[in-house]
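Each structure below appears as structure tokens.
Bear in mind these aren't lab numbers, they're just calculated from the coordinates by the rules spelled out. Just so it is clear, the structure is predicted and the values come from calculations on it, not from any experiment. Cβ atoms are built from the backbone, for glycine too; each structure is taken alone.
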Structure I
Amino acid sequence: MQHIISRKIKSVIVVSVILGGFFLLLEPWMVIPVLIYAFIGCAVYGLPVSFLSDFVTRKSGRYRFVLASLIYSVFGFLSFIVLRDLGVFAVVCSLLFFLSEEWQRARENGRGQKPANKMIFMNALSTVLFFSLALFGLMALPDSMFEEYTNQSYLIPKGYEGEVRVVYNVKGAPTPEKSEDFDVYRINEEGYILSPLPESEGIINDQYYYVDAEGNKEKIDDSCINTGGTEGIEKDDYEYTSSYFFVTNTHCGETFRGNGVPPDMPRGMPLEQIILEEGLDKPTY
């Protein structure tokens, strides 16, 4: 068992050094981070996959190499779940780890014996096929799988026109309701809401509704929304961030949506005033 662990640790080091050497030629300043991340990735992900492969293939006889290459390539591909578009590097690391393992295994068990040409061809073909499929599979995944969306739904008092603001990172603020994948923000009559969540990042995929006193919703057309921007302020070593946008029911159109807000549009309550109004400038214990 000790020699197996030693072999796998060597594979971790070999893969890290090879990948680091590759980046040394291309981007020298990235060598140290690549070495660190490659070592951690191989130790945390590569080692368990290696032990799993050993366990699954222990009784597979002459097809052990083929089955092992399949296992390594599949788990290399599945790394995209965590690494997303960096999964290509994981597949390369998986291939290097696999080759290092098999080379060391051959030295330990071969004792000068050369496998049949047919077996060599089958093993080489399976390795090229499985890892090529893993790489092409990652490249074929749609970009939308790696993109994040803001997914916020705003419920605005019917007839409100002007600036709408969400203040984030507010301790003790009510957590927004969930509607499918959307965080629901119920804007008050002053045009703002407090949220304990951090500001969402990604492609804007928000929904906007007017809501009357009875709770009836009316979807607001995108041409009636100007997406605004973000703002932050620090109070007593605590940073509040906010996003804001403008809604109108009298200036709807592409000019309002894309070119700016008319001078007569109500500006709403500034972030600093909201902080004072809500007592967020007072220390909490």
Structure II
Amino acid sequence: MTLKSDIRLLLADVDGTLLTRDKVLTEQAVAAVRALRQAGIVFAITSGRPPRGMRMLIEPLGLDDAIAGFNGGVIFNPDLSVIESHQLDPATAQRTVELILGRGLDVWIYTADAWLIRDPMAAHVTHETSNVRFAATVVPSFTPAHLQRVVKIVGISDDLALVAACETAAQDTLGATVSAERSQRFYLDVTHPQANKGAVAVTLSRLHDIPLAQIATIGDMPNDIPMFRKSGFSIAMGNASDEVKAQAHAVTVSTEHEGFAKAVRRFILQSVGA
């Protein structure tokens, strides 16, 4: 069994990791977080979701410190007040929108407090509305005014190969001006270069004065790999792709089989004798 005996903070992805496929926070997951706290281990979450889309987790998990939305585009307190944020500059946002649309994907735009779409009937809009628990603002097109305070741009398609190819194109074309990673197989998230989950791990290390070597991370998607690489110990979910599993120190079972709670007990709590 792979164990890391000096973990002081666990940073978890949300969808596909902490939550089940049906977006359920299970009693076992809540109990695992409670056990971490009792063992003196800090628990934090990071997600591509906007802050408002993470609000429903704050009370059940007893979160009382920094939370990272938009893959780190906004670091905020449990009362949703902003600690720090990273916005795309308008020119980069325009290039990103053009690239994604040019590749045949739909586009959504997020600011710190709004979600902008062009077509309320487009793929995954209803699904996302249910997830984040607030409605999008429909606009006929994305104007320069809409690109002034962008925190995240999402490319969406049910053609999964197309999304993967667009990820590569964004990384190659936009380079170091953005962070471009898939947060779901059908979502490509494009954010400020400092808005990635690896940077989240670094920020939490600074805020809590905990070395990166004493931070563990757990996730299931390619956008979790940057935090795997920064942390001292990383865990991939059983529902992750082989690409993601290959980047982790350990693999748990899937989210449908309580993979998060089992990982906490097996790899974190057991390692500290809790």
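Here is how the numbers come out for the structure above:
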quantity: Entry that produces -14500 once helix-only ellipticity at 222 nm (-39500 (n - 2.57) for each DSSP H run of 4 or more, over all residues; to 500) is calculated, selected from I, II; calculated: I
quantity: Structure from which 14 was derived, relative contact order in percent (Cα under 8 Å, 6 or more apart), options I, II; calculated: I
quantity: Label whose coordinates, when distance in nm of label points 7 Å out along Cα→Cβ at positions 131 and 155 is calculated, return 5.5 (choices I, II); calculated: I
quantity: Label whose coordinates, when semi-axes √(5λ) of the Cα gyration tensor in Å is calculated, return 57, 21, 17 (choices I, II); calculated: I
quantity: Comparison of I, II - label where mean count of other Cβ atoms within 10 Å over residues 91-98 is highest; calculated: I
quantity: Comparison of I, II by FRET efficiency 1/(1 + (r/R0)^6) of positions 99 and 211 (r between Cβ atoms, R0 = 41 Å, to 0.05) - largest value held by; calculated: II
